[in-house]
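Input: structures, listed below.
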Structure I
Amino acid sequence: MTNDVSKKYKISKELDHGVLVPLYFITKEYKDFKLIHISIAGLPYIDLYRFGKCISKAVQDSNENVVFVASGDLSHRLSHEAPYGYSEKGKLFDEILINSVKNLEVENLLELDENFCEEAGECGLRSFIIMFGAVDGFELKPEVYSYEGPFGVGYSIAKIEVENENEDRKLLKKIEERNKASMMSLRENEDKYVQLARNSLEEYVKEKRIIKVPGNLPKELIENSAGTFVSIKKHGQLRGCIGTISPTRINIAEEIIYNAISAGTRDPRFSPIEEAELGSLVFSVDVLNKAEPIASIDELDIVRYGVIVRKGNKSGLLLPNLEGVNTPEEQVSIALQKAGIKPNDDYSMERFEVIRHK
């Protein structure tokens with residue numbers, strides 16, 4: 001990792017306790033060994049699993065004896081005295097993790113919802129997924145030695161012995177085939193709004209061309225105008241979201257076309273979507289109804305209403321019914337952050353409803 005990268009993401013280049021604690025015990029038994037420290041990344045779980053497979057191939061090509069140490073805490077929210085406070089999801093996460101190791105239920109880890117994991121305050125999941133990728137296709141013999149939760153943080157010690165290769169344990173291929181079938185079903189059931197957004201981005205990424213409005217669209221897409229937001233996810237993670245509060249184009253169809261392209265290529269939070277990613281993307285389209293002023297946060301309902309905050313020429317919008325937004329206070333706080341408005345500023349609020357197409 002370069003100095004520029006570490007500064008940009010505020011990551012220390014020093015080894016943390018996730019490395020130093022295991023090394024303390026390892027060096028009690030072994031002195032003559034080589035160490036390769038691998039940091040985790042915020043990639044989709046399936047990509048981390050694939051990375052583990054790459055490590056496995058490198059190990060097999062090396063003819064070295066290798067021990068893979070997957071290190072990290074479990075939940076940090078097991079009690080009210082825990083570092084991040086209490087959440088009932090903390091205990092549930094730890095149970096899922098321990099059972100996945102004990103019973104080799106690897107797919108359960110790959111299917112965990114990221115919002116659930118964040119609410120649980122987990123730390124080491126990505127390390128464990130990389131490890132399981134490294135032993136994909138082998139007969140495994142797991143043993144969980146201990147689990148405890150002092151200080152409200154979950155700790156477990158386990159060992160997995162790697163034995164002979166086993167075709168039935170090659171999970172990556174099965175998972176990829178299931179994901180492909182699921183994506184095909186999703187594509188087949190898209191409505192015209194979502195299909196238009198996807199086709200617009202695919203054409204632009206592949207051909208650098210903005211499509212014309214198709215002739216087979218429902219009348220409301222052609223005859224009506226409205227602000228729209230196009231959201232794009234990849235493996236459950238947001239990959240881009242751009243929209244317009246009020247109409248800027250002649251009709252909803254054009255609004256979707258241009259916002260889909262912007263969401264995929266101009267969202268400043270993400271790099272532009274590449275052609276190789278197109279088959280993994282899931283789209284949704286929100287068509288905004290006219291916003292109305294409100295006098296109080298009490299007039300908001302996070303499921304029903306989105307919110308717009310304004311001060312001078314600054315404005316911020318948050319859509320309704322978003323994962324991870326649990327209260328109107330959180331909704332307004334996020335909208336203020338997006339707008340660059342301070343919470344104690346004198347700002348106005350509006351609420352709006354949407355028609356969401358998935």
Structure II
Amino acid sequence: MAYTKLLYTKAEVDAAGAILISPDSTSDSYEKALTVIDNWRSSHNFPLNTFQMWLRRKSKTIDQKSIVVQRIKRLSSIRHKLQRMRKLKLSDMQDIGGCRAILTSIEDINKLVKAYEESDIRHKLDYKDDYIKCPKIRTGYRSIHLIYNYVSDKNTTYNGHRVEIQLRTQLQHAWATAVETVGTFMGQVLKSNQGDVDLLQFFKLMATVIANIEGTSAAPGTPTRKEDLLDALRKYKTQIEMIKHIKEYGEILQRPEIPKGAHYFLIKLDTSTKEVSVKGFGSKDIKLASEEYLAIERTITDRTSVDAVLVSAESLDSLERAYPNYFFDMKIFLEILDRTIKF
């Protein structure tokens with residue numbers, strides 16, 4: 001398979017990132033910047049696939065039901081992150097390439113972390129963020145992130161490229177994708193703590209509900225007593241009804257014909273027309289998939305109702321389970337909510 005190699009210097013990559021978020025960039029400079037950024041993203045596919053294969057193999061030895069997927073960061077997500085973190089340079093962004101394992105339990109997560117710690121993997125661990133032990137202060141987000149630098153004596157082309165590995169339980173994943181689902185529907189970046197204050201607080205409370213189920217740390221600033229937590233949740237009846245409405249919206253969303261035998265999947269969601277499409281690509285067609293992905297992203301702005309992502313998944317079933325937000329599927333999250341609170 002012919003993987004993309006980086007054609008530009010880190011300085012050129014950073015300059016392209018600056019142009020991406022500059023209100024003064026010309027159409028010509030913007031188009032050139034997109035070419036550089038797409039090459040930078042695509043050059044992460046080889047190291048990303050390397051980390052994904054190790055993660056998939058090790059996850060299955062711990063939890064046969066585990067789901068492992070990989071994705072290249074969306075252009076819109078890159079833009080929002082650079083706008084939010086003004087001092088961050090594009091070449092320093094640690095999650096351009098990301099892979100994720102979704103496992104059944106906290107115990108499984110701990111076993112997988114231990115497997116990484118005891119492995120003879122030659123790649124360099126930059127740092128570890130344990131958001132299960134210490135949930136994000138503003139949102140209550142929980143997961144474990146391992147940031148690795150790719151290091152190889154045999155293939156030095158991609159040395160220095162970083163990949164983010166996310167480890168989540170099924171319940172943590174249900175919460176995180178519910179946040180993204182509602183954010184997509186509302187046109188808000190809720191997962192980055194941007195948007196409706198009441199929705200953000202509701203999800204933070206629900207993060208603690210799930211933490212209590214799993215026996216882990218509560219979201220900072222939320223009630224610790226069950227009765228107080230329930231009282232706080234009951235104040236968000238409007239938000240709960242709105243979320244249930246989105247669930248009904250998802251039930252009438254036109255389901256796509258999902259291709260069989262594909263390795264890469266290009267998912268495109270249009271909330272205005274209630275349509276989601278999935279195009280499959282073979283394992284050797286990553287370059288073509290990346291080109292079509294960029295073509296769609298060129299048409300996406302903050303004012304459009306379209307979202308897209310290019311992902312790799314081991315099966316059609318794992319695709320929908322790993323990315324339920326693109327199908328407005330919040331079944332597991334709403335089951336937890338219904339068991340927790342009744343009006």
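Please treat every number below as a calculation from the coordinates, not as lab data. These numbers were taken from a predicted model, which means no experiment stands behind them. Cβ atoms are built from the backbone, for glycine too; each structure is taken alone.
From which structure (I, II) was mean count of other Cβ atoms within 10 Å over residues 226-233 calculated, if the value obtained is 14.4?
Source structure for this number: II.
Ranked on volume of the Cα convex hull per residue in Å³, which label among I, II comes first with the largest value?
I
So helix-only ellipticity at 222 nm (-39500 (n - 2.57) for each DSSP H run of 4 or more, over all residues; to 500), computed for just one structure, reads -14500; which one of I, II is that?
Of the options listed, only II reproduces it.
To test your reading of the models, identify which of I, II gives 3.1 for distance in nm of label points 7 Å out along Cα→Cβ at positions 146 and 218 when calculated.
II
Using relative contact order in percent (Cα under 8 Å, 6 or more apart), single out the structure from I, II with the greatest value.
II
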